[in-house]
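Next come the structures, one after another.
Readers should treat all values here as calculations from the given coordinates under stated rules, not as data from a laboratory. All of these numbers come straight from a predicted model, not from anything done at the bench. Cβ atoms are built from the backbone, for glycine too; each structure is taken alone.
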Structure 1
Amino acid sequence: MLDLYLPANFFYPELPGGSLQYSRYAPFLRERGISLTVVTPKRSHHAEDELEYNAVRVLRKVLPPGFDALRQQMALVDEAGKLALASGNRRVVMQPIGTFANDLESLRQLWKWHRRGVPLARHFTQVPQAPTGSFLGMTRSRLRERIGFSPFSRLLMCSSEMGRAFQRASGISARRIEVIPNGIDQSVFHPLDSAAKPALRAALGLPTEGLVVLSVCSIIPRKGVDLLIAAWENVLGHHPDATLVLVGSNTVRPTVGNPEARSNVADYLESIRRSVEALSRPGSVRFAGEVANVQDYYRAADLFAFASLQEGLPSAVMEAMSCGLPSVLAPFHGFPAPGEEYGFPDRHYVPVSHDPASIAGGLRRLLDSAAERETIGNEATRWICDTQQMNHAADRLAAIYESLVPK
């Protein structure tokens, strides 16, 4: 058995992107001889010091008060390293999830465990911004980034574009980068027969008549929900019985630790609520909040919309495609090139720009044509089946971790 230790600032019941993905990988990795242990802070609302969640062993550690997110992460790295060495198992890998910075103290702590025989990997979930400024400034920035990655034996990227962006930003060798798809479990995310939709909608409290547009994302500034709302009045002018369902956090989540960021999210949420109230049919927009059964919302919907401005490779898009939903996608920073993770425009999804009129046009195009919805939805499901299956991702991950430990 290979033991994978994941120091994480947040993990269950809070499940930000990276934590959520690994909670889904865990049962598949266990089948391949890899056990996952998450080391995370114990907070006031946590009852247990240790539990198992979806094949993940979760250890909660009490940390000194006043630690910022980076100091929390480095303390968790130390805890995970001690556990790894104390286990007596030489087949261990550590992969921090969450806050990271390439400051000297963080590098010192990471290198300490690397030198003591604990291989380090890093899985990235955001595409970096392109370096800007003077030639000297960009050179210094690239050097800092390259030094920051030096303790890690492998850098795992969830998209090809992310790998290219990190190479541009830091000049790291392509040999250290592994592109791993965000594996989709098609036993969970699969289409539903259209005849069963009305009953499912009723169970979810959604209208049983009219077409349903779904978007799955936290309501925070970079997700572009304001653009969807701005486009929605145009859509209602042509499809007055349509409903827009927003699944995802609609509060200031505890994972937003910076006071300024918390204030920005709160202001953004209030602006979204005001924009919805100003619509001719405010009730046509439903806020479902965070849900445990997101797959039911995909199956109940007729199409999917995503207008985010910056991402890594959001699983929500691929989950929607796997469930047979035709998708209207705006090209966020980090968007895959044609033929990569999302397939081809106008075959596997409908491309639009970050403009309310363009988004409305894409939505209306699919709302107007049941035949096109069916064609693109079917193509999308086949694409995910061929390229993004969970078993494929788990095989790739297992092979990478095995390559880092003694035989």
Structure 2
Amino acid sequence: MPAVPVGREGALPAPAPPRLCSVSVSVSQVTDIKGVAGLAADYAQLRAIAGNRLPFALHDWHLAWCRHFLNYDPHIEEEPRFCVLHEAAGRCVAILPFIQSCRRFGPLRVTSLNMLGADPAITEIPTPLVAPGYGALAARAARDLFSDRGEWDWIHWSGLNEELRQGLGGGPRLSWQEPLSDFVLDLPPSWQEFKSLLKRNISESLRHCYNSLRRAGHRFELQVIADPADIAPGLDRFLELHRARAELRNTVIHPDRFASQVSRDFLYEVCGRLARQGVTRLFALRIGGEIVAMRIGFVVDDSLYLYYSGYDPRWARYSVMTTTMAEAIKYAIAAGLTSVSLSPSRDLAKTRWGPRQVDYASVYETRDRLRSRCAYGAYIKARGTVTPVWLRRLTTGRVWQ
């Protein structure tokens, strides 16, 4: 029965009544890494029809994440709780990759279900993989499965497209959050046409990048590293440049996202895995034989996702990061790709290119009992505040080293 809209809650209005799919499906649950590894064929089948071109929805990403981040904090018990839907004919139509996290505070046990990606900004857009037309059914099936087969205090539904958002309906147990916004460039057939559509400020910035290097007598080339054998050495240099950028204090602060060993180990494995699938690209700007700027990219179907970057501060006055990004866009156009994702977070370095904004909804659903509502209330109160370590584990799940 369709849910009834109940008006505005949190940051988003209550969605319209969802359309429920009439076909019958079987629902199963995967609760260990071996089971996640066994879903490779389902991921491949589903990705062909789901239209989700984010690298964070790929099987290799989810498997590598479980290998490195699952149960990283000894104070937290975690396990996969992937909800998988198949049609009667056997076709996979939805994979919702939830992770169950259990924390104990004396006699108190707090359990949450979160979309895979509770890490230090490594998985930029945690998202499920759902075939068109199955959003409402997938949301209902996951709710029923979790209610019947386990204890939980709240569910964090994230990375939701409009269909899944509608499928969750409305109600007092839902607390809508500000959406996570990605910024996407739609690519024309040629670089010249792309440049003609740019605003004046970015056009002038591009001219400065190229002219400043030319006037100083510097020649550059873009090396695109994609061979699996070259990925690890390329990442060695990337991490040096990423760390150097993070250490700068006279410009916009960019945290070192790979400061922890577990994050670096994950990066090497996931980029290596995806390189063997033809997905990973390391865009390296070379000047005088030296790599001075890099950005990681992932090609999924006909879309390029631009991930983290780094550069040598000695070359900052030449805006080498802007040059690297421009050359990566040129590469995407020449390769016949149709879009480039500039990744989440609104900042001038992205918006000046004139991208369209793609929003992914996020909502917390609490269980209808006093203990769960109190636990969720403590979680919300502690988020974003200076808190003791024991309480920070409630809000983030981990204390990263």
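A value of 22.9 was derived for mean count of other Cβ atoms within 10 Å over residues 278-285; which structure in 1, 2 was it taken from? If you can, show how the numbers build up before the last one.
Numbers: 1: 14.1; 2: 22.9.
Of the options listed, only 2 reproduces it.
For the read-out mean count of other Cβ atoms within 10 Å over residues 54-61, a value of 23.4 was computed from one structure; give its label from 1, 2. Intermediate values should be presented prior to the final figure.
Numbers: 1: 18.5; 2: 23.4.
Corresponding structure: 2.
For structures 1, 2, which has the highest computed value of relative contact order in percent (Cα under 8 Å, 6 or more apart)? Working shown, then result.
Working: 1: 16; 2: 21.
Answer by largest value of relative contact order in percent (Cα under 8 Å, 6 or more apart): 2.
The value -11000 for helix-only ellipticity at 222 nm (-39500 (n - 2.57) for each DSSP H run of 4 or more, over all residues; to 500) was derived from one model only; which of 1, 2 is it? It would help to have the intermediate numbers written out before the result.
On the way: 1: -13500; 2: -11000.
Going through each structure in turn, the value belongs to 2.
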